[in-house]
Structures are given as C-alpha cells and as structure tokens.
Structure 1
Amino acid sequence: MALIQDVLEIVRKRNRNEPEFLQAVTEVLESIRPVIDRSKKLRDARILERLVEPERLIQFRVPWIDDKGQIQVNRGFRVQMNSALGPYKGGLRFHPTVYAGIIKFLAFEQVFKNSLTGLPMGGGKGGSDFDPKGKSDREVMRFCQSFMTELFRHIGPNTDVPAGDIGVGGREIGYLFGQYKRLANEFTGVLTGKGLNWGGSLIRPEATGYGAVYFAQEMLKTRDETIEGKVCTVSGAGNAAQYTVEKLLQCGAKPVSMSDSSGYIYDKNGITEEKLAFVMSIKNVRRGRINEYAKKFRGSKYVAGQRPWGIKCDCAFPCATENEITAEDAKKLVNNGCYLVSEAANMPSVPAAVDLFVQKKILFGPGKAANAGGVATSGLEMSQNSMRLPWPREEVDSRLRHIMSTIFKISWETAEEYGEPGNLVVGANIAGFVKVADAMLDQGVV
C-alpha cells in the first residue's frame, strides 16, 4: 500500500511548482492502487516510477518579428511522455498560461486517453506561451514558422504526431505543416487536424465535441434514457464547445449556454443552429467575444466574469479548460438537478468536484474517456494518410461512434471488475493504465 504514496512523494519533490501535473498524477495513481496491490510484477518493474517521468522533455526559444518590426521571444515545449503503444500523439496549445507543468499534465493524461482509444498511439503534448489572440494572420504565421523550425527535428509520422489544442486551430496547423514540409522536404502525415484538401480527415474538427455527446448517450443508456429533450449547459466557445452544441442539437437536446474567458451567455430559449452559426462566425472568423451573442439574440443574457455552472440543467458539458468546475460549482450543479457531466475539456473538474459527482452517483465521464474522440479521429486521420486514401464522412463518424462506445464499455466493465460499479474515473484510469503497463513490461527497461 505504501508504494503509491512513495511514488507520489517522489513526484511532489521533483515537480514542486507544477500543481496541474501533481493533480493528474495523484488522481491516476490513487485509482489504480488495486492493480498495483495485485501485481508484484508491476511493482518489481518500477512501472509507476517510469510512468511519471517523461521519456523526453524539450524546451526551446521561439524568436519572431511582429508587425511593428519588433523582435518577440516566446518559449516552446514538447513533452514526449510515453511511446509504449506507438508514436507520441497529442496536441499543441498556444496560450499565455502555458509552462512545463501544464504540458506535462496534458501529456500524462494523453497517455491513458490514447490507450483507451485502442489505436496504436503513445502520449505527448506541446505548446507555447504565445497568445494568438489579437495577433494578425501574418504574426501568427511568423510565430508558427519559427516554432516549427525547432520542433521539426523532434517529430515525424512514425515518431511524434502533434495536433491542435487551445489556441491552435486550422489556421495554425496550416502554417505549422507548411513549414515542416519546407524543412523536411516531404509531404507526410506529421500533423493531424489538417485541411480537408491537403490530407485532413472528415469529422476531425467535430470529433471532440461529437465524441463527448456520444459518450453521454452511452452513460444515459445505463438508465434507459436518451439525451433528447435534456437541458444542457456547455462552457467554452472553441472547437470542442461548438461541435458539442451542434451534436446536442442533432440529437434533440437543448443547449442553453456557451462561454469564453470573459464570461458566459445564457439563452433560456436554447441555442439553435442559426445562433450557433453566429457563434462560429464570431469565434472562427472575426475572433471576437461571446458577449456579442447577447446583443444579437433576444431572451439571452451575458454574465461577465463567471462560468455557467449555476444554471439549472440536466446535463453539463465542460468544454473550456482545466479546473473550470470548482467544488462550489459542483455543488450548484448537483443541487440544480444536473445528473450527467461529460468532460470535453482536459481535467476540467477539480478533485473535490469529481469526488462529489462520484459520491452522488452522477453519470460522470472523465476527460480522458469522454473527450477521447478528438485524438481517436486524429488516429483515423493518420491511418488515411498512411493509405493515401480519404474515407467518407459516414465511415469516419461510424468509427468514432464505435470507439466512444468501446471506451465506455471497457471503462464501465473495468470499474465493475474492481469493485467500483458505475465509477468511470476508476474504470477509465485502470483500463488505460493496464494496457500501457503491459506494453512497458514486454519492452523491457527502456
């Protein structure tokens, strides 16, 4: 029993100023305790001690010139966490809050998420403290080209395949891919989330949001319910949030909120397809703020500086960022009758919130399971790139549905097997861990 605590103590000493990484490691290690207790082989092979150390952590400077001719300098990162199951795979985040600890937490989570998809992918993550907000297209291009000039020597279609994350959408992936192609002198599937006419996959932009809704549908089936008619709160206004709302509408649910870093909008009449198209225009084209929604649509209101977790709802879909649901928010959700939370963001609920959801028997889909649709479809994009053959929309969507259904099934059954029926946090962590640990055992001390 002491082993988990020993490893956590080592992690705390070595990563003192990285709270997000410590939070992610603690959550996973605490929930896989029964597996470690049962297996002397895993303990002898020091699997945990190896699992919590990145195989490689790369940090580099990114100098670039802004539109005024001034030289700017940012930091770039790539954490290649674990390659036991395949090439490193995981997104790039461009945001002022990015530092080594955030990237390590994301990379650590990615290892188990990728394992759950059943596709041959290891876990990695990267990014920069560069802020694309308020920058011109040319500034973003110059930054991306400088960033890739260093990153390209560390990645490749069979080594490490990055994708997008917060602050890295289709525009940024295009500039990054163009520079990689120029430097490596080859057209290859080294990034996912590419444009459709140059190697991208149908459904990839939609996959994280669609997947979170598919996962929610699987959870509801356990209570013989569907998502039709359910009032749903959604946070965020980026890629994951937009397509969560789109899929909720397609399934007959009623999404009533979206948000950005400035505040949230609440539309008691529900966000319709027409209203969603307006949000997509604000965010994807004009790169504006969500408060414009409340000015345009009657019956809606904008609340500055807050998140939408005080709104009465049946289902909640956090799609914004880590730790956005506090313990207080979780209490509000439960007290307001919310009985399903499907995490489309990475680790959006603080540990106390997760504990409350589990304790109150809320249908709770943890991020590494519920939002795995994004990376799963990235894996499908890699397959299509290798075959040089695009699949039709229906095939990609059908594969995505099947993967999300399988992730739910394996997480649900694993939770039951380890005496925690209905606890998808335990189920997802153990199912993801066992596969990675077995591969590490097979491959020796590397």
Structure 2
Amino acid sequence: MSAPLELTRRHFLSQMTTGMTGLALSRLLMSDLGAALPPGTHFAPKAKQVLQIFCPGAASHIDLWDHKPLLDKYDGTPLPGPVEMTFQGKNGNLMKSPWAFKPAGKSGKMISSNLPHMAQHVDDIAFIHSMTSRSNTHGPGCIAMNTCFTREGYPSGGAWVSHALGSLNQNLPTYISVQDVRGEPPNGKANWGNGFLPARHQGVSMAAQQPLRNLSRPTEISQTEDEATREFLRTTNLEHAELHAGNDELRARIAAYELAAKMQLAAPEVTDLTREPDHVHALYGTRDSNPLKAAYAKNCLLTRRFLEKGVRYVSLYCASRASNVDGLLNWDAHRTLKADYDRHCPIFDQPTAALLADLKQRGMLDDVLIIWCTEFGRMPTHQVGTTGRDHNPDAYTTWMMGAGVKGGVSHGSTDDFGRRSVTDIATCYDFYATVLQLLGLNHEKLTYYHNGANRRLTDVHGQVIKQVLA
C-alpha cells in the first residue's frame, strides 16, 4: 500500500510550480503545432500563403494580357453596335494597342511587348480573361476586388484568411499590406480592413520606404529590465481585458502592442534589404535610375522576405490613388494611354517578374499562391479628343500562379474587341471562391455571424473556377 499523499503547504507549492511549467510547455507546443498545421481548413490545402499583387487604376486588359487582333484590323472605325453610356467622356472609334503583342513561352501566350520580363512567366500563369466588375468607379471597384462588396465596412480577403487560418509566424503580422511609394490606392485602408471581423485581422501597412520607428531598446534600459516590464504589462493588460470582456478593439490593441514587442527582434532583420547580395538587387532593379521603379523593386524584395518568414497574406500595390493628372500616379489612362503605360509598365515589369522568379527558384511556389488584380478594365475605343481609354466594368483580366494553379492556361474570353466578357463569365466572388479553395477552405462554409446573418467573403454568390486548378 502506497504512503498517503502529504498535503502540506510546501508540497502543494512544489507541485503547483511543476504543473504550471507543464502548462506553459504545452501552450508553447500547441503554438508550434498551430504554426505547422493549418487550423480551420475544410480539406487539404494546396497553398499556405497568398501574395496579392494589385495595380490600382484599372490596368487595361487589352493593352497588357488580352490580345485582340481585330483591334488592329479595325483601328479607327466605330465600335459595332449601339452607342453606349460612358463614364468620363464620349466614346470615339476603336483604338488598337500602341504596343504589339508577341507569343511567349511554350504555350505561345500572346502578351504585350511592353512586358518583356513578365512574358517569361506565362507558362506558370493561369489567366482569367472574363472578369466583370460591379462598379465602374475606382474606389468601389478596388474595394469590390478586395472585399467582394462595393461599400466600405466589409472584411478584405486577407482579413478573412487571417480569421480562418491564423498566423504562420508569431513575430510578424499575419496580414501585411505593402504600399506603393506614390501613396495608398483608392479608398485607402478599406482595401485591407477587417470590417466586422475582430480588429486583429486587419492588414498592417508596411513598406520599404516607411522604416519602422521606435523599435530599438534605449541604451539606458537593460534587456532584463525590458523583458520584466513587458511581462508586467502583459499581466496587467490581460487583467484589464478580463474586466472588459467583449471589447474587441481593446484586445486587438493589446495584441498589437505584444506583436510590436516581438517585432523589435524580427522586423529589423526582415526589413533590412542590405542583407541581400548584389545579384539579387540587380535582379529586382532596386538600384535603378528610375526612383519609382527602384522603390517598387524594394517593395517586391521586401515582400519576398515577408513570405519567407511566414507572413500568411501579403498585398503588394503597384501605383496609388488617382491624381489631378489622369494616369500619373496609377493605371487610369483616360487621356494619354501610350505615355502613361510607357511610364507604368517598366516600373511594374522587371521587379514583379523578378519576385515571381525568385519565389520559384527558392521553391516557395509550393506553398505560395500568387494572384494579380485590378479593379476593372478599359474600353477598346478612345475617348473623344484623347488617345486614352475610358472605364470598362464589363471585361477585364486577373491571373493566378503558384501553389495549386495550372500554369499556361487562359480561362474565359471577351468579345472580338475586348468590350465585354462573353464566355465563362467570372466575378470577384468566383475569384475568391477559387482562392479559398486553394487554401483548403470552402467559401460557403467560411462564415462569421454579424448583424443577424452568417456573412461570407463571397456574400451569397461564387463558383470555384476549376479550370485553373492543377
């Protein structure tokens, strides 16, 4: 018969100490397992991370990705069919692309000669040429392409993925939005907002041109003192949060401060581009004589480093809001298409192609899904009195590449002039249903109860575009 348990104060305290150690260890182990095993998936995922590349301003499908030979043949003649309502100005005659299209890759995909570096990747890309938008205005259009709603207040795709899958890295944000040096896109932070999801799922804005401030520990404070202060604050914050249960903003702010403490170690390393060798800088073009290209190239390189460190979702923007001069700061080429895209394409082409190539040669495309987006397309005609194109919500192109994607395919099509999507017509709902599918998520089951309804990223719509899946 075993001796009776000695229930003394000393024995109780010693047992409690080892028990608490075990609990702490189990918590750490669960955290590590959570980082390795995607939580909340409905089936086996093909992708673990997402890189979204967004070109605000409605990048022209018929001048970049969607070749229309009849535009060349009927250049200068009226668009067949009835006169239609326009957005900014009266439609003129059909206008061919100022740049020739050339076949690229083994697939022979026709792509604009103004994108020579991107042409090297066409065999890895699945183009969706039959997109349609619910808006012909930049702000609502950008929000719709990010949230599937034209009104602000809804969670972005990155926020939904953060909510569903959580973090892969405990020292960096789950969702990062990398802003162009020229500024934020139309409607700004609504493009990476959390909407009605908990505030911790909103994107964190970071960029190479925005160095992180106040991360270094003051020299007069020792590391031991700093760590003790953090632990005291953590305990105090948790007690305060318990007294204000249900205050999501408070918990998100506490989590943000805790993440900031972790970022003191992680962020300076990941954002230090001087750690990269010269040949990588040359590949991306970070030292190009064009300061806008060099700035975007640095953001591309920074994006690769974020993905390498396990950031779940990165939105990378190339261009910003509209300015008083159409097409100056983004892809909104109403007046001078050729001059505008001769400026924008070199900024976009080499750095973006370098990012894709770098991810591929590092083997990261086994886990990273890449999506390219813009808010809508452009008209095949020119605006009267200009050599630019008006907005076209009825036809535009997006594409996917990487984990789980079938490369070298073109899904859907527009009519002979690129005016309307006509076969396998797709929407932002279909697009994100496909993104979620690749992440192991059923878009109809990924819901969040809000204002009496189970809300979805895809609202009440959406079909997976199976033709682009490997």
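From which structure (1, 2) was mean count of other Cβ atoms within 10 Å over residues 86-93 calculated, if the value obtained is 25.6? That value comes from structure 1.
Please state which of the structures 1, 2 yields 1.5 when distance in nm of label points 7 Å out along Cα→Cβ at positions 246 and 390 is computed from it. It would help to have the intermediate numbers written out before the result.
Values: 1: 1.5; 2: 5.2.
Label of the originating structure: 1.
Work out mean count of other Cβ atoms within 10 Å over residues 294-301 for each of structures 1, 2, then name the structure with the largest result. Answer by largest value of mean count of other Cβ atoms within 10 Å over residues 294-301: 2.
Between structures 1, 2, the calculation of mean count of other Cβ atoms within 10 Å over residues 62-69 yields its largest number for 2.
Have a look at 1, 2 and say which one yields 0.00 for FRET efficiency 1/(1 + (r/R0)^6) of positions 70 and 422 (r between Cβ atoms, R0 = 25 Å, to 0.05), as calculated.
Considering all the candidates, the number was obtained from 1.
Taking relative contact order in percent (Cα under 8 Å, 6 or more apart) as the criterion, the top structure among 1, 2 is 2, with the largest value. Can you tell which of 1, 2 yields 0.93 when Cα Rg over 2.2 N^0.38 Å is derived from it? The structure behind it is 1.
As an exercise: helix-only ellipticity at 222 nm (-39500 (n - 2.57) for each DSSP H run of 4 or more, over all residues; to 500), calculated from one structure in 1, 2, equals -15000. Which structure is it?
Label of the originating structure: 1.
Of the structures 1, 2, report the one carrying the highest value of distance in nm of label points 7 Å out along Cα→Cβ at positions 54 and 102. Show your work: numbers first, answer last.
On the way: 1: 1.4; 2: 3.2.
Sorting by distance in nm of label points 7 Å out along Cα→Cβ at positions 54 and 102 in descending order puts 2 first.
Coordinate-derived values only; no laboratory data. Source: prediction; values computed, not measured. Cβ atoms are built from the backbone, for glycine too; each structure is taken alone.
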